[in-house]
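Below, each structure is written out as C-alpha cells.
What follows draws every value from the coordinates through simple rules; no lab data is involved. Just so we're clear, the structure is a prediction, and the values are computed from it rather than from any experiment. Cβ atoms are built from the backbone, for glycine too; each structure is taken alone.
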Structure P
Amino acid sequence: MTTKLVLIPGLLCSEVLFAPQIEALKDTAEIVVAETKGMDSITAMATRLLDENSGEMVIAGLSMGGYVALEVIRLAPERIKGMGLLSTAADQDTDKKKRLRKELIRLSSIGRFKGVTPRLLPQFLSPAALEDERLTSRVMDMAAEVGQENFALQQKAIMGRRDQRGHLPDFRRPALVLCGELDVLTPPEKSTEMASLLPHAELVLLPEIGHLSTLEAPEACSAALQQLITSSSH
C-alpha cells in the first residue's frame, strides 16, 4: 500500500515550499499538503490535519509546519508512521521573540505588510541563495499569496505553541530531523537537541544552507524524506 505523506508548510508558506519534493516523491508516496491558513492555533492546525487525513501517515513540516507535526504526534501518535522535522524547534518562544512577533503583527495591521521583503530575506535564505533572483522571487510571491491576515493568525499560533520536548522520547517511530547549518531562525542546535530526544532519529545538517531548506537544497531534502518514507514502511 502506498504511504501517505502529509507535508506541512511554514509561516507565510504554501505548497510552493515543497514543490521540488512533491515532484521528486510523487511516484513513491500519496502526497497531501496540509492546510495552515485561517487558524490562529497550532492545535487547530494539527486537529484539522488529523480530521482531513484518515488512517496512518508520515508527516513532515518545516518551521511552523514542524510545530504542527509535533502537536500531531502529541494528539495521535498511534497514527503517525514517521515524522520529519525540517528547520524547526520543539521549544516555546522566548518573551523577546513574542514581543518581536507582536510588533510584526502590529506593523502588518496598519498597512505595512509586504510579506517576506528583501529586508527579511536574509532570515529565510543563505547568502548564496539570496543571489538567486528566481528563488527570492518565489519566496516573496509565496508570502504575498498567503497574505497579511494569515500572517497575523500564524504568528499568533506560533506564539501560543507548547514546549513539546517532553513528548519526543515517547515517539518511537522513525524520525528525520533536518536543518541548514546557516539557519538563523531555527539554528542547528535546536535540531541537535530534538534528535537527541527522539529514540529513532536521523539528524541531517546541510552545510551552507539557510532556513528554507526544501527550496535551497531540494535534492538533499527529497532524498532525506525518501529515506524517512522507506524507514516508516518497515
Structure Q
Amino acid sequence: MTDQLGLVLFGDVIGSRRDSIASTAWLRELIKQLDEAYADTRLAPFGFTQGDELQGLLAPEADPLKAVLLASLGPEGRRMRWVAVRGSIDLDPAAGPAPATERTGPAFVAARETIAAARTGHERLVIVTGQPDVDELLADLTPALADLLEGLTARQRLVARLALIDDLRQSEVADRLGVRRATISVSFSRARVRSLQRLVAGIRMVYASGSGDPWRVSSRGGRT
C-alpha cells in the first residue's frame, strides 16, 4: 500500500429520504456521468452508499466544480451537498478497479468529518486544500455559488449548462436551441450566467493556488 496525494469528493442528495427510490436512481445516473467526465483524472470509479451519498477519488489536479456543475445543471438536477478534500490517501495497487467507497486514507477521514459538519451547518459546498489562507477564501466564495445554482429554473439550468459546461457563447447557445439571440440574452440575464462564469472561474483559480495546479482560465470562465 502506498501513500499519495488525491482529491476525495463526497456528495449527498439533500432530503433524499422523502423520495429515496428516485434519489438513488438519479444518483446512479449521475455517477455514470462523473465516471465519464473524470475519466482522465479519477483514481478509482465513483461509488455510492445506501445513504444516497456518492464518493469519488480523483487526482489532486482534478476540478471539483465539474461534478457540482454536472449535478446542478442537469435536466433533473436535485439539491446536493458537496465536500471536496485534497490530502493524503492510501492507494493499494492490489485494489485494482475497486470503487472510491472501498478506499481509505487521511483525506477520506477528513472528508467524512467535513461533510458531517456541513450537514450540521447546512452548508452545501465545501472545498478544502489544506492551506488555511486558501481555504478561508474558498469558504467565502463557495456558498455564493451554491446559492446561485440552487435558484435556477429548469430552462435557466439548460442555458447555464451550455455556457458553463459546454463553454458556448450566447450566439452558439441560441443556435443550439434554435431560438433568437435576443431570447438567449434574456435567459443569460435571468440565470445570471455572467456572474456564474466569473464566480466559477474565481473559485477554480483560488483552488488551483492551493493545489499547485497552474490552471489557465479563459475569459468566459472555462478551463483551457
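For FRET efficiency 1/(1 + (r/R0)^6) of positions 97 and 185 (r between Cβ atoms, R0 = 25 Å, to 0.05), which of P, Q scores largest?
On the way: P: 1.00; Q: 0.00.
Going through P, Q one by one, FRET efficiency 1/(1 + (r/R0)^6) of positions 97 and 185 (r between Cβ atoms, R0 = 25 Å, to 0.05) is largest in P.
Quick check: 17.9 is what I get for Kirkwood radius over Cα pairs in Å, calculated from one of P, Q. Which structure matches? Walk me through the intermediate numbers first.
Details: P: 17.5; Q: 17.9.
This value belongs to structure Q.
P, Q: which one has helix-only ellipticity at 222 nm (-39500 (n - 2.57) for each DSSP H run of 4 or more, over all residues; to 500), as calculated, at -13500?
Only one of P, Q returns -13500 for helix-only ellipticity at 222 nm (-39500 (n - 2.57) for each DSSP H run of 4 or more, over all residues; to 500), namely P.
Here distance in nm of label points 7 Å out along Cα→Cβ at positions 25 and 209 was calculated and came to 1.3; which of the structures P, Q was it taken from?
Considering all the candidates, the number was obtained from P.
Tell me which structure, out of P, Q, gives 1.8 once distance in nm of label points 7 Å out along Cα→Cβ at positions 105 and 129 is calculated.
Among P, Q, the structure yielding 1.8 for distance in nm of label points 7 Å out along Cα→Cβ at positions 105 and 129 is Q.
Of the structures P, Q, report the one carrying the highest value of relative contact order in percent (Cα under 8 Å, 6 or more apart).
Top value of relative contact order in percent (Cα under 8 Å, 6 or more apart) goes to structure P.
If you work out distance in nm of label points 7 Å out along Cα→Cβ at positions 89 and 201 for P, Q, which one comes out largest?
Greatest value across P, Q: structure Q.
Quick check: 1.3 is what I get for distance in nm of label points 7 Å out along Cα→Cβ at positions 57 and 81, calculated from one of P, Q. Which structure matches?
P
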